Structure P
Amino acid sequence: MKKILLSMFLILLIPYIVVTLCIQDDEIHFQFGSTQMVRVKREATGEIEKIPFEEYITGVLAGEMPVNFELEALKAQAVAARSYVLKKIEQNQNEEFDVVDTVMNQVYVDETTLKSRWNNEYTEKMNKLKTAIVETKGEYMTYEGNVIEAFFFSTSSGKTENVEEVFVSALPYLRSVDSSWDAEVSPVFQETNTFSLHDFYLKLGLPYQETLQINITKTTSTGRIKELIINDTAWKASDVASKLNLRSTYFIIEQLGNNVKIETKGYGHGVGMSQYGAQAMAQKGYTYDQILKYYYQGVQISKI
């Protein structure tokens, strides 16, 4: 009964979206029947725009994943992005907007910006993204009949994270899985940052001391830092990463004389689908649904 009610809700919420496509001037164009609109808050202006659902997903693909990725990776991202925004629409139906257009939710880039960014390559690149949209038309992920929390991120440290070790609540489909192939394909798998000791303390708002003492007090099951003590001050690793502009909380801090070296692995929170992991899997011949069911354990691919 629960599944039937959810299905009816989704049918009413999002009528059938993409009914066909046509070619005009070599660019793929969507033809819409009736369509659900996504209420997107543009952070630069504060304005709230209503954007057709699949047009929004296309802009998220452009903003969240390199267009030169394999088509199967782009298709996996399209389904993940569709799932993510469906959950936000469900959660924010009584709010002014569904999502913001930044990494706070999903990065969305509009057509005007893409035309300026891609210039003569616009049609070719946009057609590739729209092919990923059309070939996954209306698809999203569910677990036991409910739309999932489709978290994703750039690059793992070698494994993804159990969701409750990074955020709050445990979810059966967001479990840690091996993603060691990220190291093969991601240009942001590792990074080294060096700060002067003075700048390190300044960025963290700590008093200067000649000797830096680091004590790791809590980690995730994969080795990401959750909590640490820096010279007697307790920190959440996420706060340290934010203040020092680090790519992830998988880091090692080392004092080298008057400097501090920090080495990081991975990029992003580590929960859900690794985008570079999806690329590596696509290069190895995995299909988009295989990629999704690997990173989101036990989910089903449903269709609007």
Structure Q
Amino acid sequence: MRVMLLVMVLLLPATAAAQTKVVASFSILGDMVEQVVGDLAEVTTIVGPDADAHVYMPNVEDARAVSDADVIFVNGLGFETWSQTLIESSGTTAQVFVATEGIEPLLVDGEIDPHAWNALPNGVVYVTNIAAAMATVDPDNADTYLAKANAYIERLSALHVNTLQLLSALPPDNRTVVTAHDAFGYLADAYGLTFLAPVGIDTEAEPSAQQLAALIDQIREQGVAALFVENITNPDLVQQIANETGLEIGGRLYSDALSDRGGPATSYLAMFEHNLGTLLVALSATN
């Protein structure tokens, strides 16, 4: 009888090892993490698609996810002003990693610009950091994380080369655009564009009437090529600028968050491709 029971136990399917629980602070970072971990980890994102991480208020469900996590990824550079409080108050024992480690930050009016993902070479740094972190936490699967990261980096690098080629063909007069808030400094720096915005790097800021008037004067003097709304901000301010300057709104850019399912920017790669295509259509039309 004992022998039969032993045989039956041995024939039972092995219980799958518990997945590593990973929390990412916002949707763009969450997608990068998913590209690296595949089905080796369960990824939870705090700030979801089409949501503004600048003004996000964590809830009980977020605290529970952080408390249960094995690994936490944040953007850093002052982006998630709420993250430290959330992590500390949750009592989590998770290892916390900053995805922007090693990136040289840009400054906007003396403040660190946290939107580093908007340049693809920085995206490569994010992915490299994610793979290294996961290899530290889960060394048994380190080779898999590295392989997935390398395959993903190849795609990011190819898109970077294509972006350089396409945007380099734009004439100098068609390289200045306006967005709702100052989220595209890294894109501008990497690809030779100029972005102006009525709001600074933080969407909570409100421009004064004097600041808005000065921006409108600047737009008229510099010959801005296009205006764009963003998925996370109220379009009214950009519409007001359009009314004042006679410029048409050239479309919607995805700055701090991916789009909901069914939208054009459900992944980091798709987001960048959408933004690139939207910029090219609007800026080429002004030739």
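Readers should treat all values here as calculations from the given coordinates under stated rules, not as data from a laboratory. It should be emphasised that the depicted structure is a prediction, and the values quoted were computed from it without experimental measurement. Cβ atoms are built from the backbone, for glycine too; each structure is taken alone.
Observations on the structure shown:
- Structures P, Q were compared on relative contact order in percent (Cα under 8 Å, 6 or more apart), and the highest value belongs to P.
- Answer label among P, Q for the case where distance in nm of label points 7 Å out along Cα→Cβ at positions 166 and 190, calculated from the coordinates, equals 1.4: Q
- Given -10000 for helix-only ellipticity at 222 nm (-39500 (n - 2.57) for each DSSP H run of 4 or more, over all residues; to 500), calculated: source structure among P, Q: P
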